[in-house]
Structure 1
Amino acid sequence: MSEGIISITPAFARVWKRNAQVYLTLWKFNIFPALAEPVLFIFVFGLGIGSYIDEMEGVPYLDFVAPGILAIAAIMQATFECTYGSYFRMRMQNTFEGIISTPISAGEVGMAEIVWGATRGLVTSSLVLLLMVAIGVFDSWTTLLLPLITFLAAFNFAAIGIIVTSRIAQMEYFHFYFAGFVLPAQFLCGTFFPVSRFPDAVQVIAWIIPLTSFVDIMRSLTLDRVSASLAPELLWALGSTLVLTEIAVRSMHRRLVE
């Protein structure tokens, strides 16, 4: 049988449920710290720096930056969960070893971790979205589509996180991943200012990172700028997520079985 996505059965939901139960047991320690960074971004970038910037691309700066803050909230939670969280369960607790001794396969463990990471990203970004709605940032009906896009963005980065986790020898290597990719991606992908402000070579790099497409799609939804030109970005976002998930599932299978 194939070890990729095609081999995944609904049994992976049991692992997801196990993670969810642990999360709910410690919900106070999981929810509030996760909100600290995005809320800080709202006040520092949206309200603080925004008080010095009248407009960005024809809209108030807070309106411009808000979709990017939502995206960051989603991908950071997914990334932390599928790097440090997954590594801890894999190497420190030996949880995965116990799970794959049951009828649940190693690939299904990988898929469950990705879906759980994306779920955590969705929970955090949804809470931030409610805060933004409460302070009057979003007023378009297309805002209702934001949770779906943030879930997909979190899913994308969760898959990348599992790829990294399944390949490193020790936890300290995560420092290179965060410093070399995750942190730069937050600022290169059009979160706080348009990608067009970068030199052409840097723009190419930025658009290769799927987060740029996710942020642009989310911004288009909130600013009522949805058009057919977003189709290639959506295809790239979905296609890259599918490919990364396939690689992640296979990589976790090799790590746990071979």
Structure 2
Amino acid sequence: MSKGLQLENVSVSFETTRALEDVTLHLEQGEAVALVGLSGAGKTTLLHTCNAMVAPSAGRVLINGQDLSKLSASALKIARMNIGFIHQDLSLVPNLRVIQNVVSGRLGQRSLIGAARDLLFPADDVTERVYNILTSVGIAEKIYKRTDHLSGGQQQRVAIARALFQEPQFFLADEPISSVDPVRAESTIALLTTLCAERNITLLMSLHNLKLATTFFPRLVALRDGGIAFDKATDTVLPSELEAIFDLTESSPVSEEVSDFEDRLGGRFG
């Protein structure tokens, strides 16, 4: 059975709006890929399609060779357990403690009674696992704090820990740094890419921050108007290709990121 995540000629329509158009994409196990493009280009829809939150209007999505559209409800539930997802709004429960939010990452894998027990009275081994994961993301001391008492950056790390608690093979992240300052944004991306590499987790992340995408990801997939504009190794992308994707003007904030990217490439495309 083929390992990895595949989209084959996937299109998605919402009433009269075409959100994705004939998208074909293949991610090998352990790859780290950044989705870039303007707002409305289709990045969120693509991520939701990978997680079966949105069904394709045409084409198919395969996880480890399994066509998600052909799975029974129970088999689809099992397949989705292998996919960790960080939503743009993080989707944490603010009045619960950190440990409870993290444990909720695997509630779907438990019986109703088992899920309630893990959430309310986690066993020692569950608590130890949560503590170890929180240690890996740098907030172990927050394990019993209420989540709404944490900073935005700390809440991001809770969301990462919750996804890691699932022990996923695939990690999807939709603009996970949209609400934090640039320093915390960079540290979050560095943390995510490092953790996924250590665990051989396939990482697909949508980003508006072009500098972070080109710094931390060896492969870029650019979306424009619901289709793939290019899918290339980062060090082979031309600055002109990025300019075309973002419709840059000299005064655009992203234009500085393109210039920085070109500088980091040593002017090889100049």
Subject >> Structure from which -0.30, -0.56 was derived, log10 I(q)/I(0) by the Debye sum over Cα atoms at q = 0.08, 0.11 Å⁻¹, for residues 9-160 alone, options 1, 2 >> reply: 2
Original post:
Any idea which of 1, 2 comes out highest on distance in nm of label points 7 Å out along Cα→Cβ at positions 17 and 169?
Top reply: 1
**OP:** Using the calculated result 22.9 for mean count of other Cβ atoms within 10 Å over residues 41-48, pick out the matching structure from 1, 2.
**Re:** 2
Original post:
Among the shown structures 1, 2, from which was the value -20500 of helix-only ellipticity at 222 nm (-39500 (n - 2.57) for each DSSP H run of 4 or more, over all residues; to 500) calculated?
Top reply: 1
Original post:
For structures 1, 2, which has the highest computed value of distance in nm of label points 7 Å out along Cα→Cβ at positions 89 and 233?
Top reply: 2
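All of the numbers you see were taken from the coordinates with simple rules; none came from a lab. Treat the numbers as computed from the prediction; the structure is a model and nothing was measured. Cβ atoms are built from the backbone, for glycine too; each structure is taken alone.
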